[in-house]
Structure P
């Protein structure tokens, strides 16, 4: 059942029959034909008629049924038709369940479980189109192969007033520098979609679409996502079962709107359903995360047109989210990709505080063969995450995804280049530090390309000036290009 139908109030029922050991004993003549079953009722309610027969009288205990209404609560031997009616719209914000137990006078019991989905947001797939394969001929693997190098438009559309608004000349400059892939981290909740109906303001949708158009017009490939966005999906608290319905509802509502707005773009535009989703610790949390990805896929595909064939990237902890364990399904074959990020070792790439300052360890200034310092403190040299560990990680990624038909995107990677920061962390051996950062960028980019994945380095204005479109950090740019 597609979540768009569940959450927009269509009356939809799904019956799943199964056998359990709920009987106290069996009828000698086998005349009680009712089986244990589960009925799923849409958010606005519905009626389900269930026919069965019994060779004895039967009855139902009505205590606690509440929002469930029955046309009969007892009957004689023979054929029976039980109507289960839910007339109320479920506005509780969460799914609700009731159990109906049917007992026969000779001791047989059957249980009917009625599950009603919550009505949270209206449906936004109001103009679905038939499939349109025009300009959408590439599989996800073929499409990703067309990308040379990628860059993030970081700390821009996903946040509010952090970086200058992008301009078309900025993307033209990136293309001239050798980047034909643009990852656009984007916020929707933080830009007006946090209302009672999850409606994305048209002005914001139009502004995002304009940025996407600039990229496509310059023959660049775009990865557009929902990026943190206040944490309604990616926050660790949303692993709770109580949050699941709301997350799925918001995923569905947003992606129906995003996909409809971007539907006319050809395969130059890809979608990504989340960014660094919560740290999955168990099977239940993994299943919930897959359900969130599935809601995106279902919503995008249901809008039709070119979205029937659009490549969609998903993320998640590799221990759990992989084809042989937990992975969403897609009615369109070969259009899913997996996105991973690489900030290893994090002490080197992103850490800005030592243990005495609240950091999880010491900041590493030096990384890679030949780049360790002998004049700085020994704990400033990386002691994990260097070449051998990186090689093993990329090899594992290839085996777990690429070799199983799921292409890869390294959606983020970057490392701090320290020049005397405000908190006093400045390498004593600055030449070796810069050599370390250069080596890290080159090595990761090269190994990413070697397994057929494509890299998108995280850029927030430190390498490219967002106003003048000039190069600010030539060393980093050269180090990335050295991997080609």
Structure Q
């Protein structure tokens, strides 16, 4: 592809906008999916220098691999389409992700322990999915990435989980049961992160990825690599990986001592003999799980501190803060001192320097929050005008295993503060659900950003205008009772049926 191809439309659907990166097998472009109204996507092309039958098949296989893995794990980039241009250049389409690669994240400074554990858990979950394999011709084929390194790990903001980590670029991945000797005997990878057996061109298994992961884990905590080759050549790195012992982790982190469990985990991953490494990433996760439990509450607190300290700058008067900064502002919130510590939910308009954010605050048990944060979600609004103007706002979270959790709020439409809040909901078309734990009520745990359907947004604003002019003929409790009946008899069954229908299609 050349720069003259900007504006070109592929498959009568994807319009190329800009060049955004380079993968192991070709260039990546930002494009708009015109069939879906201009939704941004990323399109990767096979480099023309690699345009032969063997590499075309490998490129197709990369697309198929990412398509299946992306469906199986949120921690692998998701591929949605594959095609060939008019001039017979293969391409595939994947989700467009804004963010930084891990190398850019750790370049200013290494990661503190809580953030490190959060990232490693997500990377391991994605890598575990690859190692378990994909189905080809009815056969389960394990995948070895072969190029785990910081530039192939993307950190992006997610409304559901905060910082979401995804593995990129399976361009040189090895399908363990299918690759022939000619394809895999030569070195493919990145010198600084390659396992000793990868440097020697030996047959690889998942423990090779675990070695690369160990190198990256060391770098995430210290900002440097565990080995110092004499020169940056294949020979220099070969000697380093084969014979150098990793530099001890003692006093390497700027945040203080690294826990023994983490040091042991990293050093075991870096074992020269693959039989001495963890046999799987799940074994590595099990090893680190005691620390995850210990630091689980610190992870969110660390995000709050990071949100405050990261890239400190003066905000000009008319500058609009980015969504991620709004998210960080939400993470700094604390449970109101005179609000009951109980399983309740209530709306709150957060005032920032440039805007006001509509939010729904919810207190649940910490375990339920961890489970619910990735649930399917939905919202709905009901309004009664008589005898008294009032809105019922329902936010629901659902999974097959747990069923539904209903967060309901009744908003008096004659209240000026509620009118302002509802108008903001209609204007913004989105709100954040802020979760707080009953066990640690002053500590923010997590949030979800939910969208409101356009027809519902229009109704919200119409209801506010209506309420300003209507004269009540009864009291608010009468309308609240009507809405409660509607909630239990109609709305909950309808939303539950919709949830179950969605999950039955998965």
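Of note:
- Here relative contact order in percent (Cα under 8 Å, 6 or more apart) is compared for structures P, Q. The highest value is that of P.
- Read-out helix-only ellipticity at 222 nm (-39500 (n - 2.57) for each DSSP H run of 4 or more, over all residues; to 500), computed value -11500, structure in P, Q: Q
- Identity of the structure behind 30, 16, 10 (criterion: semi-axes √(5λ) of the Cα gyration tensor in Å, for residues 54-133 alone, calculated), options P, Q: Q
Bear in mind these aren't lab numbers, they're just calculated from the coordinates by the rules spelled out. The structure displayed is predicted, hence computed values, not measured ones.
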